[in-house]
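Before anything else, here is the set of structures, which you'll find just below.
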Structure 1
Amino acid sequence: FGPDHFSRQALIRNHTRPLAKELLADGKDMAIIIMDGTYIYPLTHILIMLYEKELDDAPLVIFENVQSIPKIGVPGVIIPRTADTRALLCVENPQQCLMIAARSGLGRVLVFAHNGYVSTFQSPIDSKFQPFVNNCIKWLVRDEYVTDEQVVRIDDIESMKNVPGNVKILLWDGHCDKSEIFTNDLKEYVLNGGAMVCGSTPWGWLQLNEGKPLQDFPFQKFCSSLGIELTDGYIDNDSLDQLPVRHDLLTYKNMNEVRNRLTAEPNNGEYLALIEHMEKVVPEFQLNNRVSRNYWEGDY
């Protein structure tokens, strides 16, 4: 599946079965024989559309019957960069994004701009977060049933070998640094269909590590591999106890889309403002293809 190799069972579980159910069975459960030939898929136009729709639908699934979520501390600001990311929750304007959905291979990840949100997924779940968390889990594992024991926090785990084999969702406070070996294993886990909720407060890390750039933050390196950039920005609005779900602020999916749209609408003020914002907070960012195409497609 592209340049990466995934186990056959992971591909069937996370790709073949959901697509076969949608294309051949009208979304209903029924017996479908999966032949060996399905291991290799020609990515036809309709398959690509369905693949994109899974990510495009993330805000609708995650915020179904959810009008707001409690504000935790002073959230930071993060940026969805590549086509495999989607902005989910913005506050006051499209530049203040604090929650992003990402896919990597066959897996799905939710990234928050405050590490406090990671704890809300741990049992027992606070009733104020219950509907939101339930929806997030639904999207992460594609409607599979998940027990409390299958949601595992990895903050204090030193090796992925110590993670239970039946795990379905990993929780990671990004301020708990991981070794390069652990991070690479984590990427492999997601590529093969694993799900994860993670987060950090980037501006807080900068305060505790004076003089260091965010590029030195191990969690930033992991996020960058997902196509997500951390920034030094923060959402400082003491009048907000709740963060309202504002679908009207999701005027873009990711910065890759903004760049492409600017080609057709070079004078679009909203897109130019997003570009200007990213130029300020991400040093590596450049417009007009001064950065290699890989930066936008997720290989940066």
Structure 2
Amino acid sequence: MSTAETMKGPHGHDYGPVAQALRECGPEPIIYVPNPGNAGDGLIALGTYILFEKLGISWQIGRSDGVYPDRSVVYGGGGSLIELYPRAIDFLKSNHPVCRRLVLLPHTIRAFGDVIAAMDDRCTLFARDKDSHAYLSGLGGTARTGLGHDMAFMISRDDLVSRRLDPGFLSRPGIRIAWLKMVTKILWHLRFRDSRLHAMRGDREAPGGDLPAANFDLSAMFSSGHLNGVSDAHMSPAACATTAKILQLILERASLVETNRLHIAVLSAVLGRNLVMRDNSYGKNRGVYDHSMKDVFPDIAFQAEEAAGARALSQGR
């Protein structure tokens, strides 16, 4: 068991401040509320469970629509404190007045300053990039703030190898057949068509421009978010490890990974893959790259968005 003061991740990231905040929650089980969403959120949750294991922290999973009076509550890291997404701020708004302690794990934060400024010193809020930390620091208020690292950097290849696939999770509706078909299709494409994997997002955080002709948005494809509200087991340690191992299987078959999905980039870097990382629509990826990746994984190529014509030319279209 590691001490909070010396808590380093497997790649050298300093998780000491986060670990100390978790320890201050006391000996009783914390309520851990994973940020629900796509496969990237599963990687964040897996990294969080790994930290809990190393610190010997007892926890029970909570719901993002729950309220937990007089409990120590930990809300999972992610990118949900922007105007596009209300779920995280709704949870914080409901819980910070009534909980004993509240810890927000490292997040990208661009909005909801009025709610955050109203939090008191029972609350500890971590940013995962310098711009988010500056935003927090400028809000005033008495909540404690800190600069941490995305929780997914707690994952290592050795840890993934040691974990097993969860048959119960893989047998769930919307996963059992769909995931097998998607994995088969992607692996066939990488072997027989193009060994380069393009994993670009096409949602509201996409930076614009044309997607590659053969694009596999792994974070969306291997999301278990449709199970949110049906069973919290979709964000269990075993389920998150299974998601990570499926992604690992795909990424390790690619000669090159090009992505603007933050956690596909993080896992690719952790696995030592040849990676071209691009930004999303509002600088989230750039912030995490600058703070947590460029000095730790120096072989990553981070590229600004290019003109659509240049992209098409580079892909031979």
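Work out which structure the value 4.9 belongs to, where distance in nm of label points 7 Å out along Cα→Cβ at positions 147 and 171 was derived from one of 1, 2. It must be structure 2, since only it matches. Mean count of other Cβ atoms within 10 Å over residues 83-90 computed as 15.4: which structure among 1, 2? Answer by label: 2. Looking at mean count of other Cβ atoms within 10 Å over residues 107-114 for structures 1, 2, the greatest value goes to 1. Each of structures 1, 2 was scored by relative contact order in percent (Cα under 8 Å, 6 or more apart); the highest score is held by 1.
Computed from the coordinates by the stated procedures, all read-outs in this text should not be read as laboratory data. For clarity, every value in this text was computed on a predicted model and none was experimentally measured. Cβ atoms are built from the backbone, for glycine too; each structure is taken alone.
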